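Asker: Have a look at these structures, which come just after this line.
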Structure P
Amino acid sequence: MNSKEFKKYGREIIDFIADYLENTEQYPVKTMMKPGDIKSKIKSEAPEIGEPFSKILEDFNEVILPGLTHWQSPNFFAYFSSNNSYESILGELLASGLGVNAFSWETSPSATELEEMMMLWLRNAVNLSDDFTGVIQDTASVSTLCSILTAREKRFRDFPSLRRSDIAKFRVYCSEEAHSSIERAVIISGIGRDNCIKISLNADFSMDSSALEVQILEDIRAGLIPLCVVSAVGTTGSLAIDPVEEIGVLASKYQIWHHVDAAYSGNAFILDEYKHLAEAVSCADTIVFNPHKWIFINFDFSAYFVKDTEALISTFEIIPEYLKTTQGNTVNNYRDWGVQLGRRFRALKAWFVLRGMGLEQIRRKLRHHIYLAGILHELIQSEPDFEIIAPLSFNLVCFRYKPSNIYEVNAVNQLNINLLNKLNDSGKIYLTKTKLQGKITLRMVTGTVRVDERNVLSAWELIRDTARNIPR
């Protein structure tokens with residue numbers, strides 16, 4: 001492809017994206033494809049001779065597009081949102097065109113220093129205390145891994161008598177509703193799955209801090225080493241909020257590293273009505289939230305904040321001769337702030353979004369999403385054959401269909417699984433499920449950029465009518 005063709009097809013793609021985002025409702029939200037359908041339409045070998053780009057775009061429309069689930073659809077109510085914005089798309093495009101590898105200050109000072117400032121902007125926007133310093137990671141999973149690895153290495157530095165074999169004694173605590181990335185990080189860190197201890201829950205699905213202390217004391221008596229506790233501010237299943245301040249007191253009392261996983265809900269700290277949560281997490285050593293979920297910076301962009309930057313850098317810093325620069329430690333070299341060496345220029349899209357949208361517009365959108373969840377919550381509560389399963393939290397509603405003449409737990413669970421499959425197979429909306437206290441629970445998140453009251457009311461009508469007509 002030459003420059004002239006690049007301009008031509010670049011304009012076509014921009015036009016396609018603009019039209020696509022304006023008309024996502026015309027597509028089935030969840031793809032109707034079966035496993036293997038897409039692969040069967042793609043040649044088994046790469047072409048020896050390049051093909052016309054017009055043909056590639058044609059195949060994109062005919063082969064790839066039908067196999068996509070449309071995360072930007074206003075009828076996408078599944079998982080947690082993975083939002084974008086026009087500003088973010090353009091920032092991503094420009095970063096891709098520049099092709100910057102931002103692993104050190106020297107490789108592009110603008111990339112490093114813009115990242116420093118964007119993390120300062122985000123820290124201030126979400127009301128975190130100024131003893132936190134931020135760095136961009138790709139996902140919350142990697143941020144949590146970084147935190148646990150830092151906790152591990154700091155423990156070995158602070159207690160020189162510990163041997164590496166003592167890693168088998170380390171214990172990491174989280175709630176039974178914690179995200180699976182916590183357990184995965186414990187496995188990857190070498191601490192081991194058996195040392196990921198899941199603490200029982202309160203009635204609202206948050207961690208029981210009393211049970212946590214009991215477990216810590218049992219482990220100490222058994223000669224084990226409490227290393228880290230992970231608090232959730234917004235669990236994946238129900239957006240439950242762990243008692244972060246109580247957990248922080250225990251972490252301080254027993255010298256345990258404290259990480260806060262606020263991957264989704266941390267974005268809401270930008271609202272004054274959730275400022276108290278930002279103040280609560282000030283007790284933590286590290287915190288992560290994902291602007292790519294709810295602040296309209298497109299995937300991937302995870303905001304990871306730490307208090308002890310020296311502990312973080314000491315965990316990851318390795319400087320072979322080919323990475324040594326004249327600036328040394330007078331600048332931030334973000335290759336030493338996480339797992340990755342090579343780093344994308346993610347700060348650029350954040351700059352575009354925060355300047356282009358402004359905090360006021362972002363706050364307005366988040367409040368609108370929370371308002372829509374409130375409407376849905378009231379509608380569900382008003383129907384006798386539906387049941388709210390978890391307290392309304394932010395913009396997630398957890399519910400199930402529960403006819404009065406069906407009592408057996410497994411039968412009700414299967415009925416809701418069947419309902420979920422029926423709804424998703426329709427292509428009209430997309431929901432996901434979880435299990436709370438043994439109950440299959442439907443989750444509905446009102447969080448995409450373009451979702452409005454019309455979409456929520458239409459979705460609820462579909463859910464209600466489908467449920468009442470589903471075979472039993």
Structure Q
Amino acid sequence: MAYNLTNRQQPMLLPSIIDDYVSIEDPVRAYDAFVDTLNLQELGLTLMPRGNADEYYPKAMLKLFIYGYAYGIRSSRKLERACQHNLSFIWLMGGLKPDYRTIARFRQDHKEVLKKVLKQCVRLCIKLGLIEGNALFIDGSAMRADASMKHTWDIKRCDRHIQKLNERIDRLVDEKEPKDSDAEQEENLVKLKGQLRDKEQLKKAVEEFINETQRKSLNTIDSDSVNTKGRQGTHAGYKAQITADGKHGLIVNSDALSQSMDSNELHGQVQGAQENLGYKPKVVCADSGYYSPETLNKIDKDITLVVPSPETMRLERGGEANPFNKEQFIYNEATDTYTCPAGKILKYSTIKEQGRVYQAQGRDCRACAHFGACTKRRNGRTLIRMTHEALQQSLKAVYKSDVGQAIYKLRQQTVELIFGHFKRNQSAGQFLLRGRLGVNAELSLLSTGFNMARMITLMGGVLGLILRLKSA
């Protein structure tokens with residue numbers, strides 16, 4: 001049985017026209033057709049040439065980024081190489097070969113344009129019947145910034161460095177090394193004092209930044225990034241937020257936040273999704289990380305929320321229930337009192353910032369068999385009925401219902417797989433741009449690429465999608 005061999009000297013020719021470089025069912029044709037449907041004026045992209053010698057057609061550059069991000073080719077140098085060697089990129093660009101500087105400059109200058117691409121993609125999916133917007137699933141994941149933790153400074157770290165520099169200066173002044181000449185010592189002293197001035201200025205900048213932003217630290221490379229924790233440790237990064245539609249799991253909204261937690265963000269993500277959809281959803285589902293009654297109370301009351309509390313999730317995962325926690329006390333709305341597990345009454349006592357305080361009689365608690373386990377206060381057990389207590393009870397009832405359980409089970413398979421696609425298939429575990437505007441532009445491109453891959457499948461292939469796009 002013979003081997004298959006080849007000869008590099010064998011004369012061969014590519015097709016005579018670029019359009020024959022790829023087949024009619026190549027996915028690149030779907031991306032090309034998609035960008036042709038976009039309203040460039042609404043995106044803020046002008047087609048008027050500016051007269052630069054290295055200027056390329058903006059629509060072609062937009063196609064390059066959307067298609068490149070969809071297949072994990074994101075850096076300007078890799079995109080340049082693809083335009084020279086990859087037939088699908090050569091076809092997409094019509095033979096244009098921009099260098100990496102031109103590619104990087106276009107992305108840097110058009111962050112706002114790239115950020116708006118996802119919104120038009122969502123509106124197009126609504127026209128095609130691929131997005132309903134009735135049920136939305138929201139989740140977040142830490143993604144690295146283009147910055148290192150060693151450039152993250154807080155007040156304590158600044159103080160430690162300043163203290164070490166002062167100690168080195170003192171030692172240099174008090175204990176001159178025999179091998180050092182006076183000139184060498186003076187040079188070292190000047191150098192250390194310069195470093196000390198730099199650190200003192202840095203500390204001042206860090207203090208001003210913390211006071212203005214209410215954040216705990218400053219990264220001098222990407223000031224919008226924060227310290228995020230993941231499976232690979234702590235890194236400078238962002239908390240990427242994704243909102244997916246319940247019908248086919250297509251992305252409705254994306255947002256990168258300068259914070260490490262999901263709490264207090266559900267309202268903002270719902271607003272962003274409503275803006276992209278053009279209408280409000282009927283159901284919003286998220287995990288317990290988003291459970292914040294103060295924030296959830298801001299969401300439109302017509303929207304059903306399926307968001308379990310951290311305590312509910314802890315019990316579902318096998319945690320032991322406290323027989324004397326607040327959940328075991330029954331609220332009597334008619335009398336505005338609570339009844340404890342032992343049958344004693346807690347009456348309204350006072351009001352605090354968190355809510356209304358209810359207290360049992362001290363003699364009842366001291367005489368109770370559970371005194372010491374339920375409370376050690378001789379004046380009696382107290383409870384706080386939070387300001388948003390009614391909302392919390394409503395959220396618990398919705399989550400525990402059969403409909404709530406069915407919706408919550410869809411959350412993991414609908415939205416969590418998206419981050420896996422970003423980080424594995426699109427090689428996007430780390431952002432390439434700096435600042436929230438830049439990372440949001442990248443997140444928009446990644447989301448659009450995910451949607452395009454799903455749209456090709458849902459429309460029965462490349463040709464089916466192209467036909468629908470041309471008729472949309």
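Asker: Have a look at P, Q and say which one yields 5.0 for distance in nm of label points 7 Å out along Cα→Cβ at positions 203 and 451, as calculated.
Answerer: On the way: P: 2.8; Q: 5.0.
The correct label is Q.
Asker: If Cα Rg over 2.2 N^0.38 Å comes out at 1.31 when worked out from the coordinates, which of P, Q was used? Write out the running numbers ahead of the final one.
Answerer: On the way: P: 1.05; Q: 1.31.
Computed on structure Q.
Asker: Can you spot which of P, Q the value 10, 28, 28, 20, 11, 3, 0 was calculated from, given it is P(r) over Cα pairs in 10 Å bins from 0, in percent, for residues 251-378 alone?
Answerer: On the way: P: 10, 32, 32, 19, 6, 1, 0; Q: 10, 28, 28, 20, 11, 3, 0.
Structure Q accounts for this read-out.
Asker: For structures P, Q, calculate mean count of other Cβ atoms within 10 Å over residues 155-162 and state which one comes out highest. Let's see the in-between values first.
Answerer: On the way: P: 11.8; Q: 14.4.
When mean count of other Cβ atoms within 10 Å over residues 155-162 is calculated for P, Q, structure Q comes out on top.
Asker: Okay, moving on. Please compute distance in nm of label points 7 Å out along Cα→Cβ at positions 235 and 299 for structures P, Q and give me the label with the greatest value. Mind showing how you got there, number by number?
Answerer: Details: P: 2.4; Q: 2.9.
Largest one: structure Q.
Asker: If mean count of other Cβ atoms within 10 Å over residues 83-90 comes out at 17.1 when worked out from the coordinates, which of P, Q was used? Provide the component values of the computation, followed by the final result.
Answerer: Working: P: 20.5; Q: 17.1.
The read-out comes from structure Q.
Each reported figure results from applying straightforward, stated rules to the coordinates on display, with no laboratory input. Computed from a predicted structure; not experimentally measured. Cβ atoms are built from the backbone, for glycine too; each structure is taken alone.
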